[in-house]
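Below, each structure is written out as structure tokens.
Here, each number is a calculation from the coordinates, and none is a lab measurement. In this text the structure is predicted, and so the values were computed from the model without any measurement. Cβ atoms are built from the backbone, for glycine too; each structure is taken alone.
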Structure I
Amino acid sequence: MRIEIWSDVVCPWCYIGKRRLETALADFEHADEVEVVWRSFQLDPGAPRDGGELAIDSIARKYGQSREGARQMMDQVEAVAAEEGLVYRLGETPHVNTVDAHRVIHLALAEGGPALQGAVKEALLAAYFTHARNVADHEVLREVAVGAGLDAERVSALLASDELTAEVWADMEQAQRYGATGVPFFVVDGRYGVSGAQPADSLAQVLDRAWQEAHPAPLVMQSDAANGVCGPDGCPV
């Protein structure tokens, strides 16, 4: 079973959704047969790369809030994150572009499959939300990606080019075709779409339903020729 997750590295609910999915998978009987693939989604494709503005100021401007109002919004999200064992520093995170981070995540999938991609995704989320690092900065991206298992020279070559940019945009176009307007957005076996960081119990129900549909229980036959069953050789009397 494949789970594809459209997500952004700077989306606080995406990290929460990741933890909730992990909780659901921990109790899923067939978890070892589940493949998780991360897809790209940019909440703000026009965001700068320099990290000169804090996310709190960007959010205040976007929603017409005061800085204090934005801080209250962030406090609420931080409290939910803490329930999932995550430590957020939202008041210190920079407002940055994530296209290069998504390219690195795509590279991890190409180089090492879903396991390596998952490790790089986790490392980038932690770098941004727990350590408030600029995940648009190439030095930060290189350090985090290599620490998660990617080859340093390969990451440097990627960041010096526009390689895998088309794949990032293709993911975003696919999200539009699915009708996804926000993230996280989960697609299970190409049949079930789940929008938002749903509770682990809700995600578990979707996993069970998708598995049952893909692996229907075999028909149990109970047959006894002495009990009124006709066959090619006739019917017992």
Structure II
Amino acid sequence: MNIKVNFDNILFLDIETVPETEFYTDLPTEKQELFASKTQYQRKEDFTPEEFYDRAGIWAEFGKIVCVSVGYFTNFNSKDRKFRVTSFYGDEVKILEDFKELLDKHFNKKNHLLCAHNGKEFDFPFIARRMIINRIALPEKLNFFGKKPWEIPHLDTMELWKFGDYKHYSSLKLLTSILGIPSPKDDISGSEVGDVYYKEKNIERIVIYCEKDTIAIAQLLLRFNNEPLIDDLKIIHV
């Protein structure tokens, strides 16, 4: 696979989301009813809406973002190649505003790209929806209106791995394993993020997990292009 892009122009990212409230019963009655209706097909008769609520974080209408981690290369084509990683976390509005500022100021050129794993189905639309819900104007890189598919500045490592097979799904953990990339899933899994956030109240643990995923996504794109993987010594956390 030869993706003809300049790695210095790519912003790699991953997000972590949780249910909007810790408990289903904390939602207003109307929103409880809306959640029950939204999830009826998935739940069928196996779960009540309350039992299913731990999965609410996958929907932007019933979840919220608690961390956005981003990474980018500097001096990619030199011996001094580095990969810098940073995270926005805490209050969701502040996360979204800071991420928007990053895009508007530093990744706003036509040749800049966003890259995530399953980003086109999850990360990118989730961020955009939460911005609209929180009354934050969309940055140009997340404003798809009027754009043709090939004009949208997004790369998706899962989509690249599909090679046109649209029914094929491969997790980040699976791809890192088969491609010989250090696994980012050595602590918690996505399904545990809600408990770590609400019960443990350990946002630092979530940030570490999110940053490892961001690094793994960059590693995938490197492997797709037969480029050397990132050495730990060349990863800078800022």
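A few points about this structure:
- In this comparison of I, II, the computed figure 1.04 for Rg/Rh (Cα atoms, Kirkwood Rh), for residues 62-149 alone is attributed to I.
- Highest-scoring label, criterion being Rg/Rh (Cα atoms, Kirkwood Rh), among I, II: I
- In terms of Kirkwood radius over Cα pairs in Å, for residues 14-125 alone, the structure with the greatest value among I, II is II.
- Among I, II, structure where helix-only ellipticity at 222 nm (-39500 (n - 2.57) for each DSSP H run of 4 or more, over all residues; to 500) as derived comes to -16000: I
- Here mean count of other Cβ atoms within 10 Å over residues 70-77 was derived from just one of the structures I, II, and that gives 14.9; the source is I.
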